[in-house]
1. Of structures P, Q, which gives 19.6 when mean count of other Cβ atoms within 10 Å over residues 147-154 is computed from the coordinates?
2. When you work out distance in nm of label points 7 Å out along Cα→Cβ at positions 11 and 283 for each of the structures P, Q, which one comes out largest?
3. Given 1.2 as the derived value for distance in nm of label points 7 Å out along Cα→Cβ at positions 155 and 219, which of the supplied structures P, Q does it correspond to?
4. Out of P, Q, which structure matches 1.4 when distance in nm of label points 7 Å out along Cα→Cβ at positions 35 and 291 is calculated?
5. Which of the displayed structures (P, Q) returns the greatest value of Kirkwood radius over Cα pairs in Å on calculation?
6. For which of P, Q does helix-only ellipticity at 222 nm (-39500 (n - 2.57) for each DSSP H run of 4 or more, over all residues; to 500), calculated from the coordinates, equal -14000?
7. If relative contact order in percent (Cα under 8 Å, 6 or more apart) is calculated from each of P, Q, which structure is the one that comes out at 14?
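Rule-based calculations on the coordinates, nothing more; no lab input. Only a predicted model underlies this, so the values are computations on that prediction, with no experimental measurement involved. Cβ atoms are built from the backbone, for glycine too; each structure is taken alone.
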Structure P
Amino acid sequence: MQNLQIPLSKRRENRQLLVENKLSFQGPETELSIYDTFRKATRVGLDADQLLYCGMVTGRKIMHDSHENHGQTFLPHESYVMPPGEYVEIDFPDASDNEPTTCLTIEIPKQRIETISERMRDVTLLDELKHDWEYQPHILHAHHTSDTQNLLERLVTLFTHNHNDKEMMVDLGVSELIIKLLRQQGREVLLSYCRQSPDASGITAAIFQLEQNIAVPLDIDLLCRKACMSRSRLYVEFKKQLACSPGEYQQQVRLKLAAEKIRNGKTVSEACYDVGFNDLSHFSRRFTQFFSCSPSRYRAKNFVKKTAN
């Protein structure tokens, strides 16, 4: 989404506010808004009547909700979902006229979410896990996948262009976004269950083993023994439960842990080797692909500036 369909020059021409200047586009029962902020600001309020699915485009925000006193850093390639009735306050530590902080929101009615949730009732995570796919109204802040990133970019195109099938395509895209949201919540439920009950099943044992030894080289044979599964069955179960392979899940966890270490003051090299990478160049490439930002740039924005604010 680095290059929005509406150029910054055009958005700047139409601006009326320097902080959270809003440009909105209507869809069937939904609305997409693009927010540009052109100067530093703190504690700017935002509330939501409907669910707000937010995606960062450029820059950085610090989100303060009623549950997080210190604030959460919100970056590109991340999703920040606000349930109806929620209120947050936002800091814009880096915004400027030349490099505005930009994000988009998609407003989704509760009824749309309930409809999709009902259709997913027959999809099970684990037989032992009681999860009915009902939307749980709490703030969700997560790094999203490249598939979600591509979907958000596609939705921007659909909302901002007029064509014959616009309403139908927007409706399908928003439904896909809701499914991804519910899947993300289901994944959180599953992972929490794995940590609490690692011996509940073969797949929970394998996930727990991987998470507890995240810096150790991946040993598929060991995971198979822990899960009491063949290699092919293990890959099928990981794909079904987590939508990725064991190696992909290990890399996701390693990169998120490395980012946390960098935010807390570790050097890029220290974070790289602490989480199990043994090649700094390889780590840097993977980190950049995952966060759309090099490790050194990530550290400059999220450690040095964070301590100054």
Structure Q
Amino acid sequence: MASGGTVEIVHGEARATIARRGAEALAWRAGGAEMLWSPDARHWDATAPILFPVCGWTRGGVARVGGQTYPLGLHGFARFEDFEVATRGEDYVRMVLRDNEATRARFPFSFELSIRYSVAASRLVVLARVTNTGAAIMPYALGLHPGFRWPLFGGDKRDYSIRFDAPQRRDVPVIATGGLFSTRRRPVAFAEDGSLPLSDATFANEALCFLDRVGAALEYRGPGGKGLRVATSNFPHTVLWSRPGAPFLCVESWSGHGDPEEFVGELADKPSMRLLAPGESGRHHARYELLDAAGRSVES
């Protein structure tokens, strides 16, 4: 029910709470457990922000459109805007953000951003649609940035790992000064079985950005094999991020990424941006599913 700027969606014992501000998921309970972390000012003040119209940093916190510069910094502005509740039922809600005077001062395009959440016994599904409602070609990137509890199923943080559904390149871009993406790369400490063991040291040198990831899913696994499966479509990049000592793990899905270190061009020419013709839409999907020790969906 809508209350205090939030909407709660429910399916049996499973439930999720979504804020109108930023269409951000604030809580998700499945299998009798809380999946999302509770933010605190010491580590991170968000839970699961929506990233739009860029993912990552722009050079100097600005974007260039038509020879003009616009203040468009880390992850864009959608997370700071109030969304309208467009449609809703007991187990789903769809929220919409349309361009307004404030957004056009930072991103000079007309758009509609629709975020739909639905909850089932062991699943949270996010469907996103970006529509160009203007008369000019519109560049954009979209990202989902959920922070899950770490540890999620008890035990120690070092009992957890990431398992991709296909082998990945064993190095990632170095994140340079200002959050820019360097052409230099650094190794990722995959285990012999292809899994990625997790510890605070994993994030000592910033996020792990798997650009043009192979496959479409991964599993965040804990003690005894219990896990969370993240499957996406139209999100080619996966970012893993935390802060040393923080009790969260972000498993982020991005359609674009931060500015390359040497990039000084127009927003539309930035690598990995999507270009929408007038009236065209881009659609993106993510499914988060709780798994038991045998890798099966958990019923609650």
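1. On the way: P: 16.6; Q: 19.6.
The read-out comes from structure Q.
2. P
3. Structure of origin is Q.
4. Among P, Q, the structure yielding 1.4 for distance in nm of label points 7 Å out along Cα→Cβ at positions 35 and 291 is Q.
5. Going through P, Q one by one, Kirkwood radius over Cα pairs in Å is largest in P.
6. Answer by label: P.
7. Only structure P yields this read-out.
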